[in-house]
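Asks: As structure tokens, here come the structures.
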Structure 1
Amino acid sequence: MKSKSIGEPLVILAVIAVTVSSPSTRPAQSGTASTSETPAKPLVLEKNEGEQRTWRPEAGESDLGGFVIKVSPKNNGSQHLVLLTDDMAPGDAIPTHKHLGQDEIVFVIKGTIHVHMGDQERDLHAGGTVFIPAYTWVNVKNIGAEPVSSVTIFSAPGFEDHLRCESVLANERPATISRKEENECDHMGHVVYQGRGEKDPGAGTTTPNTAKPLLLEKNEGERRVVRGWPGHPDPGETFILKVDPKNGGSKHLVLMTADIKPGGAIDAHRHPDSDEILFLQAGTVRVHLGDAVRDVHAGAIVFIPANTWISVESIGNDVISSFAVFSSPGFEDFLRAVSVREGEKNVPMSEAENNAAEKLHSHDVIYKEP
């Protein structure tokens, strides 16, 4: 058995990774990714690094701020996931809209929002999660006194084309955008906005997505505790599965959260058929990604292409807070195999159980021998 193959560090890695299955196993989704895929490039980006853009205002509007696209086909060749970060001033809102080919997750880093999604409404705070299945109407408003910082992940490319169409690079002067241009941008990005006079392709038809929208606060979801393992009989860390086939019926995206204690580490591993994105909410870590090494801080992201070795170690004095989104189900089943629900009896795993779990889920994750 490999040392530390099932423990606090290992499970935390699962929690801070965003995984995309290979084309042979991934259900098709609408988007603009090329059918002849080229390998995606690894990325390690600090909070303010990436493609910084500024919104184009409508007539009469003033400065609308901007956003940062970090992961997309144009940024690093990602053929599935798209990730961007955004700040929203107090009182600002994202108007009612729906995406026609992508599921979406919005994760609140800071601030308070009110979300109206389908027939649900709720206020969410820092650590809150919004899961928006494709073809679901949604609007979001900052109802707090401070700016809202958020991370948005899409299950397929497409909407980033809309974003680029309605914005300019941060060093360029933004020209006013007309309603006609907005309509063209919406069509380009596979999105429909209410109030823009656009035809809704899904109107009057059965929604092709059976996933259920979710609005979850920081500590809500399927809370689980890592089982003890040989040489470490005490229970491990608590993590939360928030979005997956068993929580919301998600067919593409899986989201979970967890923390790493100071001095903790994530053992070297790779996902044979999956890309990953790691998002660091708080703390400082040293990332070993392939042959590269870099120290990063709160707000950083790490994009890990399939079959790329990755390990992470905490090098600060603070707890490492992190979240993960997987674009295909599977790895969460491994996590369930090595954990119990919070409150259940936590019996340490035997070496045989450990080996059996690794063998059963070897298509999801492989750990490097010590």
Structure 2
Amino acid sequence: MKQKAAEKINRIRDSIYYNNPDRVPVQDLFFWDDFIENWKSYFNLSQDTDIFRYYDYDLALASSNIDPHVDNVKIIEKNEHYVVYEGGFGSVLKLDFKQPVPLFLKYAAGNVKELKDFIFDDPSDSKRYNLPFAIPDCYNMQEPFNKQIENYKDDFCIFGNICEARETVWRVMGIENELMALMDSPNEIRCFAEAAADFNIELGRNQLENENVNGIIIYGDVAYKNGLLMSPWLWKEIYYPPLKRIVRTLKKYGKPLVYHTDGNYLGIIEDLIDIGIDATHPNEAKAGIDVVKLREKYGKKIAYFCNIDVANALAESKEQIKNELCYKLKAASGGGFLPGGDDISSDVLPENYDYYIELLKELR
């Protein structure tokens, strides 16, 4: 392992575990394609410029093919304007080439009867790690997981990723069908959730057994701006047990486990702490989450990624960016806070983002 990567691995781990990191990490994992294009154009950068290397981030994400169906883009119809395809969760989607995200036309399972027939392909299939693939429900192909690892292993701390049961259920059924089934057929959803946990545990093991993978992000997405998508009681009845099993199994590898959910997830934060989640991501400011207040309330029980306000700071003035960053860095004393914007959109001006990164490097 190169010294540069080792220093970043230690910095990320020390930040997550409140072990007095040498400095606050610099990281952002997700960007809109339009932002990247605007950023390259504004700074007159070549098309192959990697934003992770350009800003020398501490953390990089290496994605593998985590879809239940390993052949995860099956084209049904394609022309110069759009493509219709079946994704790796079995849903049929349509991507208008002028739009950033696809439209769901049909989910793999519209009801619990169809859910019973859903098949998970082998999580250890070598194609998941050695061939190009599309990230969940997307169309464009990514480099193979092992190639991503090879590209980043000497220069970054690398995290892999998996889904938890809830993320799998909604991608297979759709949110509306899921919420109806939770009320009408909770036992069937519970059974499928356990099967999804089995599948994702194996995906996690396969990644964490790679010496160059230093942690895992677990996709959950259980919330929206104003709170959970279901009652905390229902979440705990159906999705808490399989998530607990995923976390307790993968904790044995001694690497950080980070739970990702958009929205305001605070109704279950104590449950996440109880099962051993090490950090949460992205702690959206627009959902009313404030890591300074969370740090005051929960101490060193859990760490926090991101929380920089994209809409009201990064997309506005440099003064607002500085005020936001100076305030949020109060949560970073001794570790516990890894600032970032998350899902940087085309609303963010490239010069604002550049200012934010340089200011973070100056203040940390």
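Asks: Ranked by distance in nm of label points 7 Å out along Cα→Cβ at positions 129 and 161, which of 1, 2 sits at the highest value?
Replies: For this comparison of distance in nm of label points 7 Å out along Cα→Cβ at positions 129 and 161, the top structure is 1.
Asks: Ranked on distance in nm of label points 7 Å out along Cα→Cβ at positions 137 and 289, which label among 1, 2 comes first with the largest value?
Replies: Result for distance in nm of label points 7 Å out along Cα→Cβ at positions 137 and 289 over 1, 2: largest is 1.
Asks: While we're here: Starting from the value 1.17: which structure in 1, 2 was Cα Rg over 2.2 N^0.38 Å, for residues 233-336 alone calculated from?
Replies: This value belongs to structure 2.
Asks: Figure out for me which of the structures 1, 2 the number 0.05 belongs to, where FRET efficiency 1/(1 + (r/R0)^6) of positions 113 and 329 (r between Cβ atoms, R0 = 30 Å, to 0.05) was derived from the coordinates.
Replies: Checking each candidate, the match is 2.
Asks: Work out which structure the value -3500 belongs to, where helix-only ellipticity at 222 nm (-39500 (n - 2.57) for each DSSP H run of 4 or more, over all residues; to 500) was derived from one of 1, 2.
Replies: For helix-only ellipticity at 222 nm (-39500 (n - 2.57) for each DSSP H run of 4 or more, over all residues; to 500), the value -3500 is produced by structure 1.
Quick note: the coordinates plus some simple rules give every number you see, no bench work behind them. As the structure is a prediction and not an experimental result, all values here were calculated from the model. Cβ atoms are built from the backbone, for glycine too; each structure is taken alone.
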